[in-house]
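Q: Each structure below appears as structure tokens.
Since every read-out is calculated from the coordinates, none of them should be taken as a lab result. Note that the coordinates shown come from a computational prediction; the quantities given were computed from them, not determined experimentally. Cβ atoms are built from the backbone, for glycine too; each structure is taken alone.
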Structure P
Amino acid sequence: MTAKNPGVQVRGSTTGRPVMVLFDVLGQRWTLRILWELRHGRLNFRDLRGRCDDISPTVLNARLKTLRELKLVDHREGGYAYTDQGAELSRKLATFDQWAERWAKTLNPS
């Protein structure tokens, strides 16, 4: 299966707007977790799989293939890591994480 690209219809968007394509890819099971685990640096396949609660190797391979095709992750000696665009996305996701922590406290004040 080839990665989805902007301009191609995805779930929730017949136009394939770039943001909708991104949300579709990020919404695939395990994709956000893989990106999250790469936030501290390059990981080989085995370490990445272990950090993702022993995700199926088939699923991990499929998600990594998609992330590489979208130029968010690369694979070199030492394993997988963000590309420059992937690192920028990671910083944006960290902002969402901070917001979610504050939001969760409003739902369940301690």
Structure Q
Amino acid sequence: MDTIKIKEENGIRCPIGEVRITEVRDLKAKYIIHTVEPRYGIDKNPKKLLTSAYQNSLDLAITHRSESIAFPAISCGVYDYPPQEAAGISVSVCKRPEYESLIKYFYLFSDEMTTI
């Protein structure tokens, strides 16, 4: 499979909380939406950045006429975002009326995360 490159702007491929989209080869999905996760305890205003990552992802999915979108637990791995706080942010953004047409899937790191 060929590598799909994301164009750099000022030496950065994608700033924290923003998104980029690439077409997909060899998957059932049509696109992959890429976002850079905020680092909890390091980046300023991680809540705003995480909210932006979800919102921008959903906006881009709608712009590209996607029917569904799948999310990992953004920032909850090596970037240490507390899962309960991150879940509240993701659900609050995903429940906004402008995104109700999209089917949303969440892929979590552990069974424990499903009880949050």
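Q: Determine which structure produced the value 1.1 for distance in nm of label points 7 Å out along Cα→Cβ at positions 54 and 102, calculated from the coordinates; the candidates are P, Q.
A: Of the options listed, only Q reproduces it.
Q: Determine which structure produced the value 14.6 for mean count of other Cβ atoms within 10 Å over residues 22-29, calculated from the coordinates; the candidates are P, Q.
A: Numbers: P: 14.6; Q: 9.5.
This value belongs to structure P.
Q: From P, Q, which structure was distance in nm of label points 7 Å out along Cα→Cβ at positions 70 and 94 = 1.3 calculated on?
A: It traces back to Q.
Q: Matching task: 1.8 is the computed value of distance in nm of label points 7 Å out along Cα→Cβ at positions 14 and 30. Pick the structure from P, Q. Mind showing how you got there, number by number?
A: Values: P: 3.3; Q: 1.8.
Source structure: Q.
Q: Assign the value 23, calculated as percent of Cα pairs over 25 Å apart, to the correct structure from P, Q.
A: Working: P: 26; Q: 23.
Only one of P, Q returns 23 for percent of Cα pairs over 25 Å apart, namely Q.
Q: With helix-only ellipticity at 222 nm (-39500 (n - 2.57) for each DSSP H run of 4 or more, over all residues; to 500) coming out at -17000, pick the structure among P, Q it was computed from.
A: On the way: P: -17000; Q: -8500.
Traced to structure P.
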